[in-house]
Structure I
Amino acid sequence: MLRERKKITPKKAVSLTIVYFFMVLFAIVLLFPYVFMISKSLMTGTEAAQIPVELFPKKPTASAYGKIFSSENSYMLYAFNSFKIILFNVIAIPLSASLVAYGFSKTKFFGKNALFAVMLSTMMLPTMVLQIPQFVMFMSFGWYDSMWPLTIPNLFGGGAANIFLIRQFMRGIPNSLDEAAKIDGANAFIRYLAITLPLCKAIIIFMMVSTFIAYWSDFYGPLIYLKSPSKFTLAIGIFKESEQLVQLDDKPVLMASGVFMTIFPAILFGFFQKELIEGVQMTGLKG
């Protein structure tokens, strides 16, 4: 038998209408700056500088995007540098963090809880406190003006927050699976690689997408450690290029560079929206 649909009372219908109205209104307010940026990027320089301000282009043109991808600009080089750093970190952070988390969640060793508490305590250290010691250390390694400071440290888990996140997820995986593989003769690394890691697909995807977005938009790290323009990432490259564009008052190209900066995270979020939501929900429920 088909389940009867619950009747919505007039009072509840009014309350739902009010809620949805404010949700749509809030969405419009949040989306307006982004729509305005896209609109300005499709205008000519003269039209974009008009007063009163035009909200939409009369004759849309993609000339601003043509300037971005032209040989005169280095946006593609900056994007390539960003992708190199991101590709390394998208693989290194989830794998290293999950390996450490497996040790804390599925293995037994002396001082495990104390060591985990020490690791969590590092989350309370302000980032500003660590910047100068890290910069001096990386300088002594000869890593200044290279991508090593933005990649190699992430081989150690990418931060306590990532390790804690996966560890909480792994605690929800039945220990019986791990124990059965142990009886069959599988060592700890094989159990981690063949059993636990595949079951962490949702949280791994969540971390990969989060890592992509974090390093795609990372401005402060490249600003500190990168000096040569040929090694700039897209975030710092757009900042440097925008100084000249402001002087030239080229608003469409400025807006087009902003659209180009946001399009990849938006596409990624659109493709993996379901996995991202599942990753957050399951992490909150498990452990």
Structure II
Amino acid sequence: MENSGLFQIGEVSKLFHISISILRHYDKIGLVKPEYTDPKTGYRYYSTRQFECLNTIRYLRALDMPLEKIARFLQNRNIDSIRELLLSQKEEVKQRQQELEIIERKIENRLNQLEDALTSHFDEIAITKKPSRRIAAIKKQLAPKSYLDLEDSIRQIESSETKTVTFLGKVGVGISKQQLCRRQFGAYDLVFIILEEEDTFHGEVLLLPSETCVTLRFQGGHEQAAGYYEKLLNYIDENHYVITGFSKEITMIDYGLSDDVSRFVTEIQIPVQRSPRGEENSTEVEKAGDRRRSWMDLS
């Protein structure tokens, strides 16, 4: 065997930096068959005729070419085939680059959101200008006792999606303007998901305009929110604001990110504007004449 010009599988493995298990797999799927297989021992031996094929495979695999495409090319090797193969792979690489850029932006967004949550000033009321936002929402009456009570609603929102989507830290619940004005905040009127620019969503998407909000963050989840609504509504009354839309109550950190309940962060946002002179406070009496009833207004 020494003078036959054949190489054992271990030698080929070292020459091409391809594991023995992969060489065996190539043999099994018919991609590269050994020159000779000893019928008694089962040992595989390769000749230099397989070297060119292995080198081509190694090159195309370095370009992340799938084995199925490589096999088709090896069965019909010519200039047109390799050109078409490389052009096709180039387009796939561009697509993956775009997908990776989206993933990178989503990671950066999430890191910024976490940093924002971790540096929160709790139990402090602030006036905050919120940019326009896209949301996917479902109008539904519910009184969640824990994050698990929201899961069914979230699955309903995602029902039109062909892929599993994740929205850690971007799930919220809302109370209608009408209920806020009546100081009824024991139950919620909708569940929503905040969509980032990078999020692809095939269901109905609603665009919220930019709005000024009275906001407050606290340590805890939805079950602790009622007292903070009372505090916010008192502030709205005392500072002569009127409520202009539904609240957005967003758990920035919850069970999806931490088992430590003491680290949970929730923010309540109530959109407002300054009360016109002489008008009654909208948290006590709804504005007469405001008869818009689209579900987006939730008034």
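Before moving on, here are some points about what is shown:
- Source structure (of I, II) for semi-axes √(5λ) of the Cα gyration tensor in Å, computed value 64, 20, 16: II
- Which of I, II leads on distance in nm of label points 7 Å out along Cα→Cβ at positions 70 and 270, largest value: II
- Structures I, II were shown, and mean count of other Cβ atoms within 10 Å over residues 78-85 at 11.4 was computed from II.
- Comparison of I, II - label where distance in nm of label points 7 Å out along Cα→Cβ at positions 86 and 262 is highest: II
- Given -21500 for helix-only ellipticity at 222 nm (-39500 (n - 2.57) for each DSSP H run of 4 or more, over all residues; to 500), calculated: source structure among I, II: I
- Of the structures I, II, the one that 17 was derived from, the read-out being relative contact order in percent (Cα under 8 Å, 6 or more apart): II
- Computed 14.9 for mean count of other Cβ atoms within 10 Å over residues 22-29 - originating structure among I, II: II
- For distance in nm of label points 7 Å out along Cα→Cβ at positions 118 and 134, the highest value in the series I, II is held by structure II.
- Value 12.2, calculated as mean count of other Cβ atoms within 10 Å over residues 62-69, assigned to which of I, II: II
- Answer label among I, II for the case where distance in nm of label points 7 Å out along Cα→Cβ at positions 182 and 206, calculated from the coordinates, equals 1.8: II
The numbers here are math on the coordinates, done by the rules we state, and not lab data. This one's a predicted model, so the numbers in the text were calculated from it and none came from an experiment. Cβ atoms are built from the backbone, for glycine too; each structure is taken alone.
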